[in-house]
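Bear in mind that the values in this text are calculations on the coordinates, not laboratory data. The structure displayed is predicted, hence computed values, not measured ones. Cβ atoms are built from the backbone, for glycine too; each structure is taken alone.
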Structure P
Amino acid sequence: MDRIDIQVDDREVQVALGRARQRLANTRPLMAGIASLMLETVEDAFDQERDPTTGAPWPRLSRRTIEQRSKAKKWPGRILQASGQLAVSVSSTHNDTSATVSTNKVYARIHQFGGPAGRGHKARLPERPYLGLGSRDKTAIVEQVEKHISLTG
């Protein structure tokens, strides 16, 4: 019986597959990049006083808040930054499977989502979102993922 042997030198393919396996097995650098992007988005929200998801400007401060800040010599001032503590409290973390931005300030939630506040919850704070991702951010994350899994990058 006749026999035909075909040998294929697939070293390049095997090397490329090995690189792909390594990149997919180690996503920590990818998550670090995403966490950094998310933190930058929060910083931009505070700088621009805008919702990072929609780009809409935050509601203006109430007349009463402006008066209180003026008395305390904190006016003119920036929205959500009477002391600057909220903005500087936001930090990023990451691991192999996730990227996170968060704050340890208990009052952060009321500013993000709005709601009743103050003594007896008589005042109502408008939402002024500073956490979130806009379409550009999402595109940048997709680009980071594509670059991470790219065999040439």
Structure Q
Amino acid sequence: MKESQYFCVTDVFLENELGEILMIKRDGSKEILPNVYNGLGGKFEAGETPLQAVLREAKEEAGVKNIKNLQLKANLSVKDKFGFWQIYIFYGNVKKQDVEIKDNSEGILEWIPKNKMGNYDLTPDTQHWLPEMLAKPEIFQFVKVQYDDEYKIINITIKSLN
């Protein structure tokens, strides 16, 4: 039996003063989940804490250096064909002028009005937990997701603490 890989990842959802959330539309050439929206983020580098990783990713992907009210809002445990993923979800505030909207190897950055998020093609699990995170800022969510090989959700459970 093949040994499973274990990955630590961080994502951040940044809201500006206009009530828009900074999202990345994954590049269309991506093998996994092309052309869908997600928060900024990526894998931890060796020795990083979740906080260090999220700050580095926000700076690398959008030039963001100053995030206000940054909070850890969710922990996702994900199983897919590559292995197991622990994903730390952060939420914070930024000034729109402090973000560099630029293309990068991951995709295209876009500001999406918070109240229009449901009109966008989000990653499959994000569709389930993000609306509650945006509507109820006082909660913390634990999310467990299992995907099949085509990235369809087999099972998802969400437990909220408030």
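Observations on the model:
- Computing Rg and Dmax of the Cα atoms in Å, for residues 33-104 alone across structures P, Q gives 14.7, 48 for structure P.
- Comparing mean count of other Cβ atoms within 10 Å over residues 17-24 across structures P, Q, the highest value is found for Q.
- Distance in nm of label points 7 Å out along Cα→Cβ at positions 9 and 129 derived as 5.6 - corresponding label from P, Q: P
- Of the structures P, Q, the one that 1.00 was derived from, the read-out being FRET efficiency 1/(1 + (r/R0)^6) of positions 49 and 81 (r between Cβ atoms, R0 = 30 Å, to 0.05): P
- Once mean count of other Cβ atoms within 10 Å over residues 73-80 is computed for every structure in P, Q, the highest value turns out to be that of Q.
- Source structure (of P, Q) for helix-only ellipticity at 222 nm (-39500 (n - 2.57) for each DSSP H run of 4 or more, over all residues; to 500), computed value -4500: Q
- Ranking P, Q by distance in nm of label points 7 Å out along Cα→Cβ at positions 65 and 121, the structure that comes out highest: Q
- Read-out mean count of other Cβ atoms within 10 Å over residues 25-32, computed value 15.0, structure in P, Q: P
- Answer label among P, Q for the case where semi-axes √(5λ) of the Cα gyration tensor in Å, calculated from the coordinates, equals 51, 13, 12: P
- Calculated for structures P, Q, relative contact order in percent (Cα under 8 Å, 6 or more apart) is largest in P.
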